[in-house]
Structure P
Amino acid sequence: MTDDARLEAFRLADSALPVGSDSLSYGLEQFVADGRVEDADDLAALLEARLRRGLGPGDLVALRHAHAAARANDLAAVCAADRRLAATTLAAEFRESARLAGGRLLSLQRDLRDDPFLDRYAVRVDDGATPGFHPVVLGVVTGRTGVDERTACLVCCHGLVTGLLGAAQRLLSVGHADAQRLLDETRPAVVAAVDESAGRSLGEMAPFAPLTEVLSADHERADRRLFVS
């Protein structure tokens, strides 16, 4: 990668990127409410499960296909990845949060870059022809700016981990030092998720996290919520 592409990857991995990730707990809030996550060890297990069972066989597969399609100027293939990810994302909260975050990232990128391909993709999203889920938008953005496919997957994983740890600092007694320790200890699961996503076709996308999906449905009906998901 060029230095510009590396700097782009750093920017996209920044937790301050204004895409709404600070409003998401990635399912953690309901796990805490149900007493299923009570400490750092429980949190580490949840992080690994989300990476290995959710992102690896789901989001990252769509991201990879969107990345390759964007580099090839193939908008139809981007939309196919987008729709497939939507079809395999069962929890309504996760679908909505992925759509909103994707829309914000796409809008931000169009403000920063003059790219007709992004404009054409945005038209499809605005028309409702494709949902514009965040992992797919991230794949498109990184593909168009020269960030390599594997780095793009790592950026996606890093976003989930840092976002979930940020939520944990508000929901649990997890301090900054513990959060950094968990971030470091989660590296093998991140690498494994990225490795496991490689070479999968869209038809082989198979995220499997039934407990997370059930608890997300409970979270939708909760009387009090700090987070959107």
Structure Q
Amino acid sequence: MFKHIKTVLFDLDGTLVNSAPDLAAAVNATMLELGRTEYPLDQVIQWVGNGSKTLLKRALTGEFDGEPEVFELDNALPLFFKHYEANLSSASQIYEGVLPALTALQKAGIQMACVTNKPIAFTHPVLQAFQLDQFMPVAVGGDSLPQLKPSPEPLLFACEQLGVELKTISDTVLMVGDSSSDIKAAKAANVQSVAVNYGYSQGVDLIGLGASKMISNMQELPSLMGLTT
């Protein structure tokens, strides 16, 4: 189905790594430090995927599209960053099938990069903690550019960093992610996309948004590309 793909861009949280437990712990440590109530993991999972600032907005207001006072957000973000930096990979786990799939792609000469809305200062340590950096020489974070996903700019920037000719990306580049931000960004960048069904989709129909295929284990990806694991 994707036999002409030469470059694969991967989201991080909810796609390669189940990072919600550590994100939730940092959110709740922040809430407690601010004298607020903690949230259950299932609630925080519904808020993950649109960057740290949006996650904190949701936690501060308890609403998906909530807008706290500016001073509240300005106070909360440094606290969240402090708590998350201290426990980036304490309870997080790499998803089953990820390492075999990435190994198969690497052996086949497929270029790979990580394109995430997570701040880049946290992205590199997480990739290193799970030995994912050996597959992805390029990582683009949520603050690497003025725009983050669902803007196409992070995907296009990753392609440029990998030396991909932008005129070829519609045929040779694939985005793999778990959220609407990933699929919308892929569509806007005119690249193909695959969605995983185990991440933080927030209940959105990713096939309906334009994903060409839905997979339940990353090990399905190489076979879709005509490769063997």
Structure R
Amino acid sequence: MLDFPQLYPAVFVRRYKRFFADVMDAQGNLMTIHCPNTGSMKNCLIEGSNCWYSLSDNPKRKLSGTLEIITTSHGQLAGINTIRTNRLVAAALAINQIPELSGYDLVRPEVAYGSEKSRIDFLLQATAGHLPDCYVEVKNVTLDMGDGLAMFPDSVTTRGTKHLRELIEMADLGYRAVLLFCVQLNNADRVEVATDIDPIYAKTIALALSKGVEVIAWRTKINSDGISLHEPISYLGGC
């Protein structure tokens, strides 16, 4: 499991101005904490639901608390702190947990690449030269549709579409290009693209697959102690 800070239980009240959330702590006090998720958080903003937050001792922070885990409208736990997503994947890469991404001995995060001046989440390289460089883009998934179905995106993502174009470019150049869905829902068994939310993203990912971009999905294990990357699940494409 990723080295997590201590988590504290609370009851979710509301999210507002994108980066703020009000919660009721275990002592019944209303707290305003940081919401580290810029997405719509569709199906994750359920008033009166259980949630967990962490605390920071950094005196420069205006809000000491950070929202970490929330309960979806379908009663499942979701990890909504997108900062932790790449850390989860990095921890898995360090122990070769993901078979499709094993065999590389050099993992470089946040490497500049592509004609649109992006930064890839992870560039995997084999110093022995026996494997092509592998560009890995990670996307955090929290949209719980019930019955084990997770979807991405939860709102229109022009940035996500740009990243797909960059992956297509890398595949055209002969490198491996991988889109990894990190599904932070504790009961998901499959993930689909939310075509009705962002049809352009859905069209672009279909093009990416036809160009040789690989798509894999892993779900996390979530409890009050923290979150870890747990097991692969199915990617089913658009709907």
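Just so it is clear, none of the values below were taken in a lab; they were calculated from the coordinates. This one's a predicted model, so the numbers in the text were calculated from it and none came from an experiment. Cβ atoms are built from the backbone, for glycine too; each structure is taken alone.
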With relative contact order in percent (Cα under 8 Å, 6 or more apart) derived from the coordinates and found to be 17, which of P, Q, R does the value describe? R
If we compute distance in nm of label points 7 Å out along Cα→Cβ at positions 144 and 208 for structures P, Q, R, which one ends up with the highest value? P
Just checking, which of P, Q, R has the largest value of FRET efficiency 1/(1 + (r/R0)^6) of positions 24 and 104 (r between Cβ atoms, R0 = 35 Å, to 0.05)? P
So helix-only ellipticity at 222 nm (-39500 (n - 2.57) for each DSSP H run of 4 or more, over all residues; to 500), computed for just one structure, reads -12000; which one of P, Q, R is that? Q
